[in-house]
Structure I
Amino acid sequence: MWSRFLNWYIKPQRMLKHVPASGEIPPTNELLNRTMRIVWPAIMESVLIGLVGIVDTMMVSTLGTVAISAVGLTTQPKYIGLCVFFGLNVAVSALVARRRGEDDKDSANRILKQSLLITIVCTVLISVAFVVFASPIISICGSAADTHEYAVEYLQIIMGGLVFNSLSMVINAAQRGIGNTKIAMRTNMVSNLINIVLNYLLIGGKFGFPALGIRGAAIATVIGSIAGCVMSFASVLHIEGYLYLGGREGYHFDRRTLSSVAKMSSGALAEQLFLRFGFFVFSLIVARLGTRDFAVHQICMNVLNFTFFFGDGLSTAAVTLVGQSLGQKRADLARIFGGICQRLGFLISLALFTILIVFAPQIVGCFSSDPEIIRDGSQILYLITYIVLLQIAMVVYCGCLRGAGDIRFVALIGLISVSIVRPAISWLLCWPLGGGLFGAWIGLSCEQTVRYLLSFLRFRSGKWTQIDI
């Protein structure tokens with residue numbers, strides 16, 4: 001019965017509508033199977049990352065509300081520091097996927113090797129800057145006297161070990177581009193497992209290990225990223241693999257490869273900067289409400305981020321499937337795979353909607369036993385149920401656009417919605433109109449609505465299928 005439903009729900013001809021097919025359309029089962037081979041490891045990887053973030057917060061929460069707020073203060077500056085790598089990774093995945101579709105193995109490997117060189121240089125500069133200037137950075141983020149020192153220490157350790165995370169991210173991005181999402185999943189699974197185990201040992205001091213508190217949580221994260229980095233490099237050292245780091249060829253910059261990477265990554269970097277600016281300003285707006293409200297906010301953001309990771313996994317798969325299809329000159333298949341990912345995402349969003357509606361107090365209760373925090377957090381989770389219905393579809397649409405190389409339009413969406421709509425409406429509702437934390441989250445839901453509409457309209461137009469990268 002489930003198979004019959006999927007065959008009806010995921011019908012290729014319905015996704016093409018009036019667009020003519022460029023060739024023979026494979027059977028629905030074949031299209032779905034190919035999608036699922038890439039989708040489920042990508043979703044598992046993203047969800048594991050989100051789950052570890054939640055577990056981190058739960059473990060840190062045993063140290064009290066101040067600890068939750070201190071770690072939360074580092075979130076936006078940390079992601080701002082990672083913007084360069086997020087942008088580069090989007091470019092690597094999209095370009096490698098396109099070259100895979102074109103069956104150009106040499107170009108795919110040149111993209112990976114030269115991106116690794118770029119990553120090393122950028123990592124050194126960013127890591128040193130964040131370690132040296134951690135204190136003023138945290139002050140700008142709105143730290144209070146009781147959270148500043150803890151947040152500075154946490155940020156310095158995390159960014160000091162950035163090199164292992166950044167190199168692993170680039171390799172995994174290339175692996176996703178050729179469809180090897182299982183490799184990235186295994187890498188993150190081991191990394192996250194080590195992180196959780198060391199969190200348990202180092203935060204509270206178990207089995208003879210020192211009780212390092214917040215410092216222990218940061219050290220656990222870095223050690224986990226080291227393990228992940230080793231696994232990532234091991235995946236590209238097999239001469240028979242599609243991606244292979246051996247040999248000297250490809251380690252010198254060439255104009256075609258560097259131009260493609262620069263063009264794609266600059267657009268993706270612009271998108272990331274717009275997003276991080278909006279997220280940062282939003283965080284500042286909420287941080288002014290005080291430590292308790294910011295702790296509630298941080299708990300709810302962890303839950304929202306966790307739901308986001310389902311869409312992020314589908315978006316990762318969409319980048320691969322769309323990029324490879326366009327590399328094969330099959331714009332029709334690119335539309336179909338994008339539609340399949342979106343429809344799968346809608347089913348997931350309905351399941352998450354139901355869980356949040358039914359278990360909101362219990363979910364917040366996993367982070368805190370404070371009745372007021374549970375009450376306020378539950379109210380926000382009910383609002384998140386609306387956001388979830390839009391968010392996953394929006395993330396998938398943006399993944400399709402990125403896979404096609406329509407990076408500039410995705411950046412424009414980020415500028416309008418996250419950099420302008422979210423901060424403006426959140427500030428208005430939070431402070432002048434006195435809505436407090438709930439008002440800020442209404443502003444976030446307005447931003448999500450705008451992002452969904454813009455990405456949906458662009459996807460439906462089909463202009464993204466005509467971009468050459």
Structure II
Amino acid sequence: MEKISINNENKILSTINSFFKVEERGSTIKTEVIGGITTFLTMAYIIFVNPAILSATGMDKGALITVTCLATAIGTAVAALWANAPFALGPGMGLNAFFTYTLVLGQGIPWEDALGVVFISGLFFLMLTLGGIREKIANAIPSTISTAATSGIGLFIAFIGLKSMGIITSNSATLVSLGSFSLPTVLGLIGLVIMAVCEVRKITGGILISIAATTALGIVCGLVDAPSSIISMPPSISPIFMKLNILGALKISLMGSIFSFMFIDLFDSLGFMMACYKNMGLVQGEEGKKGLGRMLHADVSSTLIGAVLGTSTVTSLAESATGIAMGARTGLASIVTSFLFILALLFTPVVGIVPGFAAAPALVMVGVFMFKSIGNIDFSDFKLSIPAFITIIMMPLTYSISIGLSFGFVSYIITHVAAGEMKKINISLWAIGALSFINLIV
């Protein structure tokens with residue numbers, strides 16, 4: 001009987017190995033499992049942070065917790081089964097900030113219409129991806145602008161995090177100033193220090209550890225109520241499921257926002273995917289090209305699914321790189337990550353008590369991660385440094401990612417025309433510049 005059990009186990013392992021090409025890619029099942037767990041620990045903070053950001057729009061926080069886990073689990077499973085890639089997909093931090101602070105709170109758009117914007121941007125993505133145009137557009141956009149956009153979004157997110165922690169407050173004379181050090185602010189600072197220490201010490205899951213520790217301190221200090229239970233059925237998604245308003249998003253005034261969602265997702269995901277495939281040694285081979293194409297399809301389909309479920313753009317997350325660094329090379333790692341997010345649904349009572357001052361430091365830390373790409377910009381060349389600087393600084397100052405991008409594209413064209421280098425401005429870039437100019441006027 002024991003021999004039969006062992007034989008069955010070997011058959012299962014052999015099937016898994018064959019389906020995901022584990023040995024073929026120089027990995028092992030154990031390595032893939034460890035990689036999947038590592039990716040989950042690194043990105044699990046989105047279960048707390050995404051609902052905290054999106055709930056500011058008036059969306060139900062309990063439903064958002066469930067949807068965040070579901071959208072991430074589904075998107076990651078699609079990447080595993082369709083593309084056989086060790087990538088995790090979930091609500092992007094820059095994109096959910098754009099959704100909340102630019103569209104809903106900034107422009108006064110109902111969150112239902114904003115979900116419609118996300119869905120339409122996903123449809124455009126789908127058309128671009130199926131037609132092979134997505135890569136061509138990516139190649140047409142200057143790397144300086146895409147890099148500056150990543151840095152600018154990082155600065156914008158960090159600004160929101162500091163504001164949510166109470167470190168920065170509004171001031172009628174100077175616009176912003178240092179806030180008072182209340183107990184929640186102090187606990188938020190402690191959480192930020194914990195995150196920083198974990199990153200310096202290279203401790204996996206530092207953001208998650210900090211959120212848990214700061215929430216525990218909040219309970220001890222009487223600022224947070226302890227959960228009534230540890231495990232329960234997840235909250236219903238009905239308050240936000242299928243509530244997107246596509247017709248409400250079909251407005252000329254929202255075209256710039258749709259373009260911004262597309263742009264941010266396009267460059268973040270494509271650049272990240274290409275870098276990871278290169279690290280895995282697959283980008284040059286036929287399998288790598290096929291896998292990259294399928295990952296683009298997975299990215300697009302996840303955005304559409306996420307909008308229907310009730311969350312902002314679902315995209316490939318950079319935290320996947322931690323699992324890849326642990327040796328993950330196949331979709332088996334993503335299956336493990338996906339399963340853990342499904343398992344996390346049972347612990348929503350614990351997730352639901354996480355206060356804003358515990359989640360806000362994560363925004364600052366994510367901002368640091370994104371801002372460090374600024375080192376790739378050549379600031380010695382004013383044709384590049386001026387549009388890059390304008391892109392970065394205008395995002396937090398105007399409280400809008402799309403406006404920062406629009407200023408960046410327009411200024412890039414102006415500086416290159418002034419330098420007599422119009423040949424470097426291709427047709428696609430002229431078109432994007434025109435759309436950006438219209439976005440600023442509208």
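Only the coordinates and a few stated rules stand behind these numbers; no lab work does. Here the structure is a predicted model, which is why all the values come from computation and not from measurement. Cβ atoms are built from the backbone, for glycine too; each structure is taken alone.
Worth a mention:
- Relative contact order in percent (Cα under 8 Å, 6 or more apart) - structure with the largest value, from I, II: II
- Structure responsible for 24.2, with mean count of other Cβ atoms within 10 Å over residues 257-264 calculated and labels I, II on offer: II
- For 16.5 (mean count of other Cβ atoms within 10 Å over residues 233-240, calculated) the corresponding structure among I, II: II
- Which entry (I, II) yields the derived value -27000 for helix-only ellipticity at 222 nm (-39500 (n - 2.57) for each DSSP H run of 4 or more, over all residues; to 500): I
- Among I, II, which structure scores highest (criterion: Cα Rg over 2.2 N^0.38 Å, for residues 177-304 alone): II
- Which of I, II leads on distance in nm of label points 7 Å out along Cα→Cβ at positions 169 and 425, largest value: II
- The maximum of volume of the Cα convex hull per residue in Å³, for residues 329-408 alone over structures I, II, that is, the highest value, falls on II.
- In this comparison of I, II, the computed figure 0.70 for FRET efficiency 1/(1 + (r/R0)^6) of positions 49 and 369 (r between Cβ atoms, R0 = 30 Å, to 0.05) is attributed to I.
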